[in-house]
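Any read-out appearing in this document is the output of simple, stated calculations on the displayed coordinates, not a laboratory observation. It should be emphasised that the depicted structure is a prediction, and the values quoted were computed from it without experimental measurement. Cβ atoms are built from the backbone, for glycine too; each structure is taken alone.
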Structure I
Amino acid sequence: MNGVDPKTGFETEAKERFAPDDVLYFKIAKGGSPIRLWVAEWNEIASRHGVNVQTTRTKDTTQGTLHYEPILAEYHKLVEERGTPTSVTFCWMQGEQDGRDKLDAPYADALKQLLFNLRRDLKQPNMNVVIGRLNDWGEGNNESWHKVRQAHMDVAASDPRAAWIDTDDLNDKEVDGIMQNQYHFTGAGCALLGRRFARQSNLLVHGNGQTKDGRPQ
């Protein structure tokens, strides 16, 4: 998500759906980072699911520190400048690395822990959540990829203030005359991703829940 510019889709749509002056947002993105780098409790969660934590963690030496703290820092900065917001919505687009590394087993519990941590640390127990479901790049030949996709939907279904959005049409690209599912989103796909995040956020803020197909209009 490092390459996604919120101004090309999210910001425009959010200002159309909400009063323009009421929209405040910030983006924290770390490309290629698995969910364990966002959740301090991941080791314990993964161990419960039979994951060899020590072996897995050897891959983290170049990833830096936990990515969670910058979220809190940016939020508190926003509150200091503009006051406590009326509502908060957290948009999450992640999971590719977990699907590729076959670390699907602890994923749902880790994501639930992340949402719990944010609601607690931001002091926003009613925080809304919009989850971008993993796209269909690895859907046909990667069971772990499919299970992370399912986890995104399951977590949204288990949380009364959460919803998921579809991304299967955002990575379609024609290569040598053949339409293919790419790993990364296209430029147009990135913009539409932002619009869907804003549209679904608006629905949650106004108590209208989840769209059936993950493609809010």
Structure II
Amino acid sequence: MKKGILGGTFDPVHNGHLAIAEEAKTCLDLTEVIFLPAGRPWMKSDKLISTAEQRVEMVRLAIKGKSYLKVSTIEIERKGPTYTVDTITRLKAVTDKTLELYFIVGWDSLAQLLHWKEPSKLIEMCYFVAVPRPGFDRPDVKRLETEIPGLSKKVIWLDRPLMDISATDIRNRVARGLSVKKLVPEKVEKYIREKGLYRGSAQPLLN
């Protein structure tokens, strides 16, 4: 069995996230893709974000009706900073030993892998599925491999989707009273509007 993991703050989840999940599932023949909303991302701990409940609910609304897309609150439930290696370790411990995990990341995130907690341990437990992101070059894996031996064998490259959708831009558009209907699922757009998200003077700054 093969499962994809798509982590993020999801503030809000948008059509780009959904397109990435769909593409990874199709290209890699994944059983399902699990959306993994972050609790308190350690590299972005100084930023304001919407509540965990709001972000999880937006993901649930976005994937409703698609049985192959799931949401996990494992990082939300853990107190303190969240680290990917701890999450993957826990997932491996509570699932079938034959399960293969495919962690889906943007090119920009993969380029920062050296700064993650225990990257060498992480690549032993899962594959990395690298997805292009507008404005970012393809990471130099050979350079990274000098510090993380074996990395190149654990990276799977996707050349699409190439969607220039940013959660930061969505929040700013909402704050300015502009429409985001084509950027997020209809149910998510309605939720943002009904809850009055992103309208205050202090705007969240995470993607």
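A few points about this structure:
- Source structure of the calculated read-out (helix-only ellipticity at 222 nm (-39500 (n - 2.57) for each DSSP H run of 4 or more, over all residues; to 500), -10000) within I, II: II.
- Source structure (of I, II) for distance in nm of label points 7 Å out along Cα→Cβ at positions 5 and 77, computed value 2.0: I
- Which of I, II leads on volume of the Cα convex hull per residue in Å³, largest value: I
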